[in-house]
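No value in this document is a laboratory result; all are computed from the given coordinates. This one's a predicted model, so the numbers in the text were calculated from it and none came from an experiment. Cβ atoms are built from the backbone, for glycine too; each structure is taken alone.
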Structure P
Amino acid sequence: MKRLSIVLGLFALMSCGEVQKQPMNVLFIAVDDLRPELGCYGAEHIQSPNIDALATEGTVFNRAFCNVPVCGASRASLLSGLRPTQSRFKVYNTRKDEQAGAFPSIPAHLKQNGYQTISLGKVYHIQNDDSLAWDKIWRNNKPHNNRDYALAPNIAQAKTNKRHQSVCSEIRPDDGELYNDEILSKQAIATLDQLNEGDQPFFLAVGFWKPHLPFNAPKRFWDLYDPNEIDLPEGGFNPETAPEQAFHNFGELRNYKDIPGGKHPLPDSLARHLIHGYYACVSFVDAQIGQVLDHLKATGMDKNTMVVLWGDHGWNLRDHGLWCKHSNFTSSTRSSLIINLPEKQIQYSDQIVEFVDIYPTLTELLALPKPKHLQGDSFARGLTDEDWQSDGVAISNWEKGISLINKEYVYTSWIDENGQTAAQMLYDANKDAKEQNNLAPTADPELIQSLQEQIKQHLNTDYFDRLYTEAQP
C-alpha cells in the first residue's frame, strides 16, 4: 500500500510538471534595412549561411510587408500592433511612447504576463523609447561616432557630427576595432548565459545595425564578393511608367561626402561599390547573428525558444533608380521575416502577411490574451498548417501614398490636400514583380474602385475621406 502511494505521488508530480510546462521564450532579432535578398529567399549570390540555417528549421515568409518603410515608424508600428496614420508613425525618429503610449507594446504585454523583457542594440529607433516595457535596456553607442567607423580618418570626420563629412563605406582590417554589431553579439551571448541561470521566461530583443548605411564591414566580408560580377538592376527612373510622387532623391545616401550631390543618377561604378558594400554588411551581420543562434543551441534553450528574425523594411539598391527606403514600391515595403519554433513547421509560406500581424501571432503562439487594440491578424496557424490562408492583403503607406498588396496586384494611390486622387500606380503582382509597367493609366475604373474598396474594408474605415481613425485604448 505504501509503495502504491509513493508511485501515485510520483505520477501526480510528473503530471503537475507537464501541466506547468515552462512558457516558451522569445528571441526577437531585428535587422536594420534587411531586404529579402538572402540565400533562403533564393538569392544564391548572397553569403548568408547562418540566417539560411535558421530558415531551414523555421518558416520563411516570402510575402511579408512592413506597414511604413522607415526605421523608427516601422518599429513602433510593429511593436505596438498599430498601423501608421496621418498623425503617428511617420518618420525615422518616431517614438512609440509619445505617439501610442496608451497601448501596451509586445514587451510591455509580455512583461505583464510574467516575462523578463530585455532590449539589446537597436530595437526601437530611440534607445529609451517605451522604457517601462523593459526590465533592461542596453545599447553600445560609440562616443561621437554614431555612424560606427573603425578607421581613424573616418572617426575624425564622424566626430564633427556634420552632414557631408562622413564616407558611405569602410573596409576595416579583420583585426580592427570592433563594430557595434560585434559588441552586440557578445552582449547577447552573455545575456543568454544569464537568462539560462534563471527560471523566468524571457523576451530577448536583439537589434542589429547593419546592413544600414554606412556600409562598414571587415575586409573578409567584402572579399566574399567580386564587384565585377555584381549585376545592376534593370529599369531606372522612368516617369513615363510611374508618377513623380513615386520617386525621391535618396537624401539619406546623398548626406555622405563621397556621394555626388544634385539629382543625377549615380554612376555605374559607384552603384556597384554601394551594392558590394551592402552585400558585405549582410554577410557581416549574418555572422554576428550566427554566433547568437549557435550559443542559444549550446545552452539547450533553443528547445523552448521561438526565434523571430525580421528586417524593419526593404531597401532599394538602384531598384527603380532609387536608393534607401522611403517609397511605395515593394522594393521598400517587402521585407525579411523568418519564424522558428521548437516544433516542426512549414519551411516556406507564400501567404501575404504584414508587420502588424506579428504581435497577435506572438500572443497566440505564447497562449497569452490578445490586447483589444491590435489591428493585425494572427498567422500562427500558417506556421504549421499548409492549408491555412491569410486574408491576402497588406497595407503600407509612405507620406501621402497608400499601397495595397494582394495576390494579384500592387496598387498605390496618392491623395492630395482635398482628399482627391493625385496619382496612382498599379502593377501585376504575378507578371511584373519588379514593377516596371504601371497599368493605372489604362486600367478599368471598376478595378481601381474595387482596390480602393479593399483598402477601406481592410482598414475598417475610409482612407479616401481623410485617412483612417485612430485606435482607442
Structure Q
Amino acid sequence: MKRIVVILTVVLLGFAQAQAKPNVLFIAIDDLNDWIGALGGHPQARTPNLDRLTKRATLFTRAYCQAPACNPSRASLMTGILPSTSGVYLNSQPWRAAMPDAVTLPQHFMKHGYWAGGSGKIYHGPFPDPPSWNTYWPSPTKNKPNDPQPAKRPVNGIPKAAQFDWAPLDVPDEKMGDHQVADWVIGQLGLKHDKPFFLACGIYKPHLPWYVPQKYYDLFDAEKLTLPNVPNDDLDDIPAAGVKMARPQGDHAQVLKHAQWRKAVHGYLAATAFADAQVGRVLRALDKSGQADNTIVVLWTDHGWHLGEKKHWRKFTLWEESARTPLMFVVPKGLAKALPGGTRADVRLDQPVGLIDIYPTLLELCGLAANPANEGRSLVPLLADKNAKWDRPALTTHGRNNHGLRTSRWRYIRYADGSEELYDHKADSNEWRNLAGDSKHAKLKQRLANWLPNTNAPNARQRKR
C-alpha cells in the first residue's frame, strides 16, 4: 500500500511540474508589413486588436526577417538556422531536405514534455512538417481550408495577374479559411490539456489575393487613401543587382498602367483588417479560457511587403519595406523564471533584432534546454532591461550572398557582385539616398561588412516540378 502511495505521489508531482511550465500561444501573420497602428507604417491602417495587444506587450519596433520570402524566413525561424548556413534562400527549396536533422521549435517543446498543435500557415504551404506536431488542422499536410474566390478573375484587369489581385467578397467571415483556423485554435484554448501546450495559429491574410469580405473594404474610403510617396528617381542610385530585384517594369508598371495603385492599397488594408479581426478572436478566447496568466504570447510576421515603394511590389528585396516585421511578446508576471517580472506592458524596444531570435527566447522563457544549433540570440536580456547592451545588427538574406544589415541607424546592403547600398535612417527613413559611394562612409561600411556571414552555403536543391 505504501508503495502505491509513493508511486501515486511521484506521478502527481510530475503532473504538477508539467503544468507549472508556461503555455505558448504562437501567432503568425503572413505578408504583414509595418502597416499596423502601433508601428505607424500607414496612417489609415485599421488594426485595433493588434494595437490592443501592443498595449499589453513588449513590441520590437526594429524586428527583421532573415529572408524576405515565406519559405526561407519560416524555415529559419522554426529551425533557428540562418539561410546562409542552410542554403534555403528561396520559396522553391524544400527546407526539410536541406536540414534533415534540424530540431524545429515545436519539436524541441515536444521533447520537453509539451503538446504541440497548430493550424494555418506556419511553414510555407508546399513544405509542411508533420513531425513538428502532435496535431495539425485541417491535416498534417494541409495548413488551412480553401478561401472563396470571385467567379471571374483577375478582378483588377491586370493580364496574367494570377494571385496578384484584390476585390471584396459577398461572403460571411465564416467562409474564410483564416476564420476557420481561428475557430480551431479557439477550440483548443477551451480544452483542458494534461500537458503544457505550444499552440500555433497561422493567419494567411494579408497574403495575396486580397479577397476578403466586403465589410473590411467598407472600413476605408478608397478615394481618400494615402499612397506611398515614391520619387521618380528612386532607383537612379541603386546598383543593377538591386534594380533587378525591384523589377520596376513588372508589377509596378502594370499597377500604374491599369490605374490600380489606390485600389491595391485598399485591398491590402482590407485584408490586414480581416487578419486583425481573427487575431482579436483568438486573443479574446485566451482571456476567457482562464489560461492567460499561464500563457506566453508571441506574435510575428514572416517578412514585410512593398506596395509601390521603390517601384516594387511584394517582398523579395533587401530594403526596409521587405525586411521589417511586427514582433511582440506578452509574458505574464511570475510565469517565467528567466523573467519573473514578466514583460512590461506598452513598451517599445528599438534595438534591431531578428525573427531567428524567437526560438532561443522561448526556450529561455519556458526554462527549456538550449538548442546548440540555434544561430539566434535570446531576447530575454532586452525584455528584462530595455537599456541592455545589444550590439548585433539584424541580418536579412535574399538569394545566395546577397545580404542586408540593419543597425539602429544604418541599413547596409551588399549584393553577390560586390555592389552596395547604404542608408542613414536618422536622416532618410524612406531609403531614398544611397550613400554607399560616399568615401566618408568607407570605414562604416567595413565595420558593418564584418557582420556579414562567413558562410554562404550553396543553394539547396529546388523542388521538382
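When you work out Rg/Rh (Cα atoms, Kirkwood Rh), for residues 130-169 alone for each of the structures P, Q, which one comes out largest?
Largest calculated value belongs to Q.
Taking FRET efficiency 1/(1 + (r/R0)^6) of positions 226 and 306 (r between Cβ atoms, R0 = 25 Å, to 0.05) as the criterion, which structure among P, Q has the greatest value?
Q
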